[in-house]
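Next come the structures, one after another.
What follows draws every value from the coordinates through simple rules; no lab data is involved. Source: prediction; values computed, not measured. Cβ atoms are built from the backbone, for glycine too; each structure is taken alone.
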Structure P
């Protein structure tokens with residue numbers, strides 16, 4: 001809502017009254033907060049919400065419009081990839097839990113990880129940035145794992161052997177890395 005703090009408190013009390021009297025639902029005040037988006041960012045359903053300032057032109061006059069921005073928390077996503085063993089620092093590392101799988105299974109697993117994150121955060125404003133970071137980190141991790149699995153010394157040798165999409169280089173393979 002857009003308005004003053006007192007208006008927000010009034011609406012919160014009215015919502016609490018409606019929820020308790022009509023729906024028989026208790027609203028926990030510790031979990032319910034009134035936050036100014038001018039100052040803070042809030043985390044909601046895995047997205048960062050904040051107020052952005054956009055300029056638009058009306059009859060050659062620039063006006064400032066406040067818009068609600070929805071960002072994917074890239075640092076949090078990278079931390080989760082780090083915890084799962086796909087990233088160290090800001091570099092992709094091989095996830096050795098997958099080394100016993102076949103090449104096609106490895107690619108399918110990396111595709112599913114990419115697609116889950118990609119599909120969830122596709123509505124965010126920084127979607128293109130997130131997508132490029134994910135592609136880089138997961139592709140590097142997958143290539144390093146395949147290099148280890150096939151006893152190749154460099155990432156370049158993996159790309160020469162399997163092609164840039166990591167499908168079968170000489171066959172028309174349906175399984176390719178990041179078909180988006």
Structure Q
């Protein structure tokens with residue numbers, strides 16, 4: 001990726017922002033082009049990733065209870081936010097969510113939770129998951145001290161979160177290359 005960017009003029013701020021958005025696309029060729037744009041100005045790209053990726057925090061039982069309860073809210077916005085939060089952070093709790101599904105009364109909540117669980121079982125990554133995976137790969141490939149520091153920061157997230165797992169693996173590979 002970096003070798004393809006050699007000699008390429010660094011992207012503008014707008015180019016880097018577009019590249020960030022493109023990393024979420026299913027189109028692998030477009031995502032690769034976005035990574036080349038990131039590599040053309042890796043320092044600024046690292047700052048964009050740093051501003052948008054945070055180590056995931058643990059979902060405790062109380063927070064999980066709240067999100068599940070919010071799936072039955074009368075407010076569409078509350079239901080939508082709970083669905084999105086579970087899609088983004090609930091995968092480690094899939095077994096617990098399946099148990100909760102059997103105890104739900106609200107048909108809307110059951111429909112939403114079933115859709116979330118179905119997505120967890122699919123092989124496809126969500127757009128945010130794609131962007132996260134590609135961002136960690138970019139940081140690992142660049143391997144600068146700033147990229148390494150950000151990967152190290154991302155390893156401190158909730159242990160079962162996909163971002164944390166990928167950051168730990170990337171850090172391990174970078175550590176092996178250093179020694």
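Kindly point out which one of P, Q the value -22000 was derived from, the read-out being helix-only ellipticity at 222 nm (-39500 (n - 2.57) for each DSSP H run of 4 or more, over all residues; to 500). Numbers along the way, then the final one.
Numbers: P: -14000; Q: -22000.
This value belongs to structure Q.
Structures P, Q were shown, and relative contact order in percent (Cα under 8 Å, 6 or more apart) at 15 was computed from P. Given a value of 3.2 for distance in nm of label points 7 Å out along Cα→Cβ at positions 41 and 129, calculated from one of P, Q, which structure does it belong to? Attributed to the structure labelled Q.
Just checking, which of P, Q has the largest value of distance in nm of label points 7 Å out along Cα→Cβ at positions 105 and 161? Top value of distance in nm of label points 7 Å out along Cα→Cβ at positions 105 and 161, among P, Q, belongs to structure Q. Assign the value 1, 8, 16, 17, 16, 14, 11, 8, 5, 3, 1, 0, 0, calculated as P(r) over Cα pairs in 5 Å bins from 0, in percent, to the correct structure from P, Q. It was calculated from structure Q.
Here log10 I(q)/I(0) by the Debye sum over Cα atoms at q = 0.15, 0.26 Å⁻¹, for residues 97-152 alone was derived from just one of the structures P, Q, and that gives -0.61, -0.96; the source is Q.
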